[in-house]
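Novice: Presented below are the structures under discussion, each in the form of structure tokens.
Read the figures in this text as sums done on the coordinates, not as results from a lab. Keep in mind it's a predicted model, so treat the numbers as computed, not measured. Cβ atoms are built from the backbone, for glycine too; each structure is taken alone.
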Structure I
Amino acid sequence: MKRLLLKLSGEQFAGEQGFGIDTDFIRALAQELKEVVTETKAEIVVVVGGGNFLRGATVAKSEKMIERATADYMGMLATIMNGMALVDILEHFGQPARLQTRLRIESVAEPFIRRRAIRHLEKGRVVIIGGGTGNPYVTTDTAAVSAALELDCDIVLKATKVDGVYTKDPREFPDADKIHKISYLDVLKDEHISVMDNAAISLAMDHKLPIRIFDLLTHGNIKRIIQGEEVGTLVSEI
């Protein structure tokens, strides 16, 4: 795989503390990404969530005075804070990186420009995209699939805390069976499988973009996927 998109949730940035930014997690991630780029020459795009600070839908629901659109823009700003942290720590370890955003915030990030992002990738820089799609009512999952299509990525890697999709939650049910491959339609039809939101899955299905669900906390998984190993669960046409 030449070019891939890594989707990170905001909760992963919080680590064990549950809120804010866990620099130990980002340090380990940055070191792994540098290793992957150095050893495989893969081009990596990262789309970050912001749930470690706030979720727009949750804020709008709990705080009746804040409109949903406003809350979603607040969530987009949270993703940019995560992106800023990841860029700095990547570059601390010697991996060139650039933060681009769909929101206009030039003091801390470049505006997202497709050709500029591709040029960064070709020069070996990791490109982090914050700000979701720049529009309210759209999740960062959908933003990730959209960015992967726009930047001609071969696959979307959705980072989780478990090693793929299971028939039941493996943390609660020891008898849960792992699913190694599943179709887009089966993901959309099964309400118990929560890989990404339906809009993201539908967009990937329309353009036949594969999605691999994998355990980010197992060091080396990203490199194994690039090298063609069957890590986690593959969501595709089958």
Structure II
Amino acid sequence: MNRPKIAALIIGGPNRNHDYDFFRIRLNQALYDAYGIKADCYQDYEDTGAILGADMLVTYTSQIAVSPRASAALRRYLEKGGRWFALHSTNSVAGNEVLPRILGTRFISHPPYQKFHVNVTKSDDPLLEGIGGFDVEDELYCMENVTGDIEVLLHTRWGGEGFGNIRFEVEDRPMMYKRKVGEGGILYLALGHANRPYDKPRPEYPDQPDHRGPWEMPVYKTLIQRGVEWVAGRRPF
């Protein structure tokens, strides 16, 4: 091995309503287990030199303000061949109008944490080899398909009321997709909420149940492992 690849691992959010410490541990471990990867950790996207110099980008962020300069760096990184593995709330983008056109989607809302079924949309994709449909307890993300060109790999079918009194019609909702951007692209996995009782937007809010989402499920661990292999360029687009 000539040199290890460098991963820019960006995790965090101003509202602290997710267990970001847990995600740092788990995603760092997944990168470490993949061997031949060194991870540099950040809490936002503003170190544009780090993004443009990275071999891969892995993110779990929520409602982070992303400057025009950082948004432009993300697009350049992808267009020159970079890959981005984006998890869960990464497409919750704090009013940013540029990032959804890069990611391909924008988070709108979700219903209360619940059990739902995830279907395999594209069973012939190598990322899903040997994986069938599964039930999961998680936040069911409802998102806007901004660019209309995402390649859906996993989906669930749901309709009902989400937070903010937003009503959603029953339809298929992407849970995992790929999107090409220039010579590179994005793998987005909507599943993966986790919070401790004190992970909440405001300290005065009541404590919540401790949720681990799908993180202990073998199928989810496989999806994370394969996502890391994909973002490292060890699996085809």
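Novice: Which one of I, II has Rg and Dmax of the Cα atoms in Å, as calculated from the coordinates, equal to 16.8, 54?
Specialist: Considering all the candidates, the number was obtained from II.
Novice: Ok, one more. Out of I, II, which has the highest value for distance in nm of label points 7 Å out along Cα→Cβ at positions 138 and 162?
Specialist: Sorting by distance in nm of label points 7 Å out along Cα→Cβ at positions 138 and 162 in descending order puts I first.
Novice: Could you figure out which one of I, II the value 4.1 for distance in nm of label points 7 Å out along Cα→Cβ at positions 58 and 122 was computed from?
Specialist: Only one of I, II returns 4.1 for distance in nm of label points 7 Å out along Cα→Cβ at positions 58 and 122, namely I.
Novice: Same structure again: -12000 is what came out when helix-only ellipticity at 222 nm (-39500 (n - 2.57) for each DSSP H run of 4 or more, over all residues; to 500) was calculated for one structure; which of I, II is it?
Specialist: Matching structure: I.
Novice: If you don't mind, another one. When FRET efficiency 1/(1 + (r/R0)^6) of positions 34 and 186 (r between Cβ atoms, R0 = 30 Å, to 0.05) is compared over structures I, II, which one is greatest?
Specialist: Looking at the calculated values, the largest one is II.
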